[in-house]
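Below you'll find a set of structures to go through.
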Structure I
Amino acid sequence: MSNRPKILPWAVVGDNIQGPDQAFYESILAQGNGYMGVRGFDPAGPKENGHERSVFLAGFFEYIKAGITDMVNTPDLFAVRFGFPCKRVWASARLDMDTGLLTWEGIWETEDRLQFSVTSRRVVSMANPHAAALEVEITSLNGDLELALETGLDGDVANLPISDDQLAQNTTVHRLLFPVTCAADRDGGLLIMESRPSEQSLYQAYRVKANRPMALEGVVGDAYTAVRLRGTLPKGEVLRVEKFIATYSSRDEHREPAAAARDLAAQLAVQGFGEVLEESSAAWNRLWGQCDVELDSELEELQGAVRYNIFQLLQNNASHDPRVSIGARGLMHGRYKGNYFWDTEIFMLPFYLCTRPEAARNLLLYRYHTLDDARESARGFGLKGARYSWMCSRTGFEQCETWDTGCCEVHITADVAHAVQRYVEVTGDEDFLVNYGAEILLETARYWVSRLTYDPRGDHYNLLFVKGPDEYCGVTNNNTYTNFLVRENLLNAVGAVRALQEYPEAWEKLQSRLGVSQDELALFGEVAGKIPILYDEGRELFIQDENFERLEPLDIEAHKEGAVPLYRTISYDRLQRYRVLKQADLVLLMAMFPERFSYEQKRNVWEYYEPLTLHDSSLSFGTHAQLAAMLGYEEQAVDYFAKSAFLDLHNIMDNVHKEGIHMAALGATWQALVFGMAGLSVDQAGSVRVNPRLPKEIRAMRLSVVVRGRRYRLAVEGDQAQVTAL
């Protein structure tokens, strides 16, 4: 990219932002509070169509065709329009991660060559999920300016759903929101919109105030409400306009959401922009106290990059909402239609589990609340138990329109079960296990027993017609990553029942409701013991699947051009017959269960699969960094870690401008740093251990984690670590 941001310890700064870089900066400067996410656009900047300048609400999806939803693009909260011809001739932006404040500065010019500066500061409140505020300062630079501007809510929005086919061009625009009420007066207004066909409602109110006398009037258009300000701004003087926005939706189940929005907007206006920012900053300060990772590093900009990864994980998580998860691009972009994947459980959840366990609990409760949908999905495949969908949104039903991925990438079900088990181990949350987790483990175990195929010739159970996490090697049999997690799922279901039997009343109710028998539990154990794990004893090497070593070798250097994914130059169909990996299943498995494999086994997996891996998935770099650190491969660990940490900020995969930030990579970065380099591990009994493997480029690291309700402070320097229970 032509204009890289400057990354400071607590800020990301873009200078002289030109047209081609606008979309990139809108992606990386996005703001959110878990309830809403707002692209990092300049409030006064250009808007060419209704699917730009996006604002998304957690869990607010609408159908775009039968059974398929898209995350709804909602009204622009921060819209600022000038009522006279002018253009922006220079712009810079700064995102402060300690406070969540986004500042845009620009120089604008009229047709008469009058210049004026525009500085906007905006906050999406971390203290109140429904609140946002904007402050705009305009200074006339070289003459008296006859100023006319509007600011309000722009509901002229649409969706441009992105196909599951990554090579498809997206041209079909969907209008999903329609105005019900547009009202405005001289200091604010109300916008009520309704989605179709589901008739979900959105309620937004705003208030506007200025620091100097101006002529004010309300303006109403189609799905648009604003306050218009007019007056003369003498040279060198400043007009300051503050806007306060409140957002509610029918998901909030508020008795009077329109009144609540009006009341909150009025309350925020009384507080003023400074106090709203101060309250939000205080909430951010508390979060950083729980989640910060302090580095002493010689790598330029690394501290800021690590904090950026954490910052985005925090602001894309609706930590108090148990009915939503986190999309592959969070709340900041509509890529993958806003859907939730295994990304949450395997790559992101460990961060929340170790820093904000209540957030991890709610992410797993989303899976519990969609358990009936998973049961229905299993029945649709002629199977028992619960089958989680590869892509899902407000329900648990499949949103993937690519048959081989949607039908065959079934490891998602075992990934959810693994996350449930890991949550219970790290937190000791028996209430969750008793009331939610055990049921998930039992129903997913039932799915696997019906999904596996018994082979009497070898007295084992095969998992046929599946895709592993590596999506290049096609549909296959007995994928080792999947089989390993399926076996764990079955054994953990049996273990959950043992734990649940300590609560006789709860166990009796669940047993009666699900019809669990001792024979069925015995079958879980028997099947688990007969699932093949492909292992070459002579090479001490795990084999990815039954087809992998039959595939045709490929000269990677002759075909791979930088970070450009190979599917852009070789068809997906052809790639599935080459012995190359999009991301390495078994590198991930070794990183997830390091204590279950010998050093030699982990090393052999690395030596065999790493040279074959193309890293065409954003999930790949962090995972490789984590295992490289565990193996003591310092140089490779640092190289892969830097690629993961700077993946979005340096636009390494050249898609941030088009597809937004990569949420799973953010989580993988944190895991590589904390589990890989700091060497943190928490065993099944909740014991905390630290085995540091810091590379020379990182001299020291300080962070805190929560295990079994107790917070621990970790101070790591070189190969030494101090763990203090707080």
Structure II
Amino acid sequence: MQSPAPESILRIVLPLPLRQIFDYLPLENGSYPQPGSRVVVPFGPRRLIGVVVEIVAESNLPRAKLARLIACPDGQQTVLTGESLELLKWCWCYYKHAPGEVVFNALPPLLRRPGGMLPSPQLQYCLTTAGKERLQQAVGRIPAQFRLLKAMRDGAVSGSQLREVSPAWRKTLARLMEQHWTKAEPQQAPTLTATAGPVLNAEQQVAINAMGSKLDRFHCHLLDGITGSGKTEVYVQVLKQVLQTGGQALLLVPEIGLTPQLLRRLHKRLGFEPVVTHSRLSEGQRLKAWAKARNGLARLVVGTRSALFLPIPGLKMIILDEEHDASFKQQDGFRYSSRDVAVKRAAGLGIPVVLGTATPSMESFNNASVGRYSWHRLRERATGAAVPKWRVLDLRQQTTRGGVSVTAMQAIGETLEKGHQALVFLNRRGYAPVMLCHECGWHAACPSCDANLTWHKAGHILLCHHCDSGTGVPVMCPVCNADALQGAGEGTEQLQQVLGNAFPTTPLLRFDRDSVRRKGEFERLSEIVKAGESCLLVGTQMLAKGHHFPQVTLVVIVDLDQALYSADFRALERMGQLMVQVAGRAGRDELSGEVLLQTHYPEHAALSVLLNSGYESFANNLSIDRKSACLPPFSYQALLRSDAQHKEDVRGFLEQAKQRFPAGRAEIYGPFPAMMERRSGRYRWYLLVQADTRSALHLQLDEWLLEIGKISVTRRLRWAVDVDPQDY
């Protein structure tokens, strides 16, 4: 008699910080969930949700030691597509991160824990023949019912649309269905009803034609357009081509503050509302967005970084707006680059990816320079407006008030007298970056970080902007008891006070994380600006990206000097990007614009190139410097990050790790402290690995990680690998 074939083995990832995959046997009834399915498994005394990633014939462990699945909560349905699984496998291999944490990062929060269930199929509601006849009659005694009928006059609507008509829509709808005036049906993907947009200029048309000719294959497009050049209109035009063929598309933005005006424009031009997803939505809202993408109901998804991992079966194009933005790199936990993963996903699907920006990252700049990406330059503003003029103010020869020079004050006054708007930019919130004693020199330092406490005068608090710890403002100096406490330096809160005193009759709007904390406050302030009345804007970098304020004709950049001599080799690149982005808020319509740059280093070579020759020349010079110094993108790096409450633990661990580094083409440097060594009470030190090729770097990293895992460390110590680091 032939013996039965042995059971196959399920390889399952669990939401644990362990760099391994676990083997389990199938359910007792012998049924096998497919790869991409959620399962419930025993793990020691606990029950955990896992995801099947592979089915294999054998395990490295004896079958007798393998546990069986407990349940398959979703039946035969999978939560991840095969394409999503392949992408996530690449991610955990490339970024050297725990497979389970990578996979569960791609699931909405409600599906990451036991008890979370897949949502029911989404329904839409429409009129029956009887309902259409009822709509022709008088309103009657129940106007709430009639309002819902009117909402369905032009076609089927969703429950969320009915909720906007009446909070009690479910009860009212039930009555309408009892009368056979309405019916429910499976929700359909929205219909594309595109409307005409503005007349395109020649550069836009060339870019659209080039992208449209490569919609059927993988290709990277760098859409390098100056601020106001109409990049969004290019996105709309190529999205229309993708959607007309029945495909789905994904548009990533760096932060959710950019989405309201973008969503309004997309809705107006495409005729339907894109599905939106980001971390500020409720867990239920995120699950609904995930389900719409998974079921093909989301024709266009707009989201922040994590939207990249949504299962989108009909995905035909990926767009990253502001591709240079640092927020596209996850800086803790699973440290991935959305830009790089987007390119990888597009390559796997054989679809195009568009990277849009006015200030390309050095990585994208290099890829376009050597021909890996198609480089579409937009050097004219879509409105025909002139690029704003720069004027450098030498602070060594100026007196200042609240950080604003006399010359800048005069320029602001002249701008407001004309009825225009002025924007004053300072990338520091609070009243002053430090409080000190004028008698003894004491200053308010964070007890947990190597940083000063920022004085927030309005809130009567000293706050650390790194660990968020805070304390009350002392009346007297804690050391010498002198009544001599004062702020040193400036923040946006102080700018608001100084400018408010200088221009008391002018509305002054402050845009920073403190002032727009309430939901909808940013949009409310933005609408005031767009109304066009003369006003003053004060803000941080949240004002620098993507906003179209037609009446802003003057931008004052208060201080960016720190970046000119920073130890971080990326600081100059980020400074140049921020300067160009902020300057792009000026003169975007018919009115000409001017940008005043306050600096103590007007002769700095990088500044001169940026102001006189533009960002492309600036980036080209940076590229030459990076190449000569063998820095990214001309080399490839990884950090071994470690932190603990005691410096000796960190340094001891990193010294052991360095001794175990394998021989090869990659080189190792350190240990060295982070630029802010102590943060949140923990000391942070690094080892840097650098190689000339990606393959050499990853070959040694994989071998090294096996050795690091053998080092005995205390629970007080944490370590992680950061591939392609952006922050030191």
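Out of I, II, choose the structure whose coordinates give semi-axes √(5λ) of the Cα gyration tensor in Å, for residues 83-178 alone equal to 46, 14, 10 when calculated. Only structure II yields this read-out. Once FRET efficiency 1/(1 + (r/R0)^6) of positions 43 and 123 (r between Cβ atoms, R0 = 41 Å, to 0.05) is evaluated on every structure in I, II, the highest one turns out to be I. One of I, II was used to compute distance in nm of label points 7 Å out along Cα→Cβ at positions 163 and 643, and the answer was 2.8. Which one was it? The read-out was computed on structure I.
Ranked by mean count of other Cβ atoms within 10 Å over residues 315-322, structures I, II are led by II, which has the greatest value. Among candidates I, II, the computation of distance in nm of label points 7 Å out along Cα→Cβ at positions 235 and 515 that gave 8.7 used structure I.
Matching task: 96, 82, 57 is the computed value of Cα extents along the principal axes in Å. Pick the structure from I, II. Computing Cα extents along the principal axes in Å on every structure in I, II gives 96, 82, 57 only for II.
Bear in mind these aren't lab numbers, they're just calculated from the coordinates by the rules spelled out. On a predicted model such as this, the values are computed, not experimentally measured, just so you know. Cβ atoms are built from the backbone, for glycine too; each structure is taken alone.
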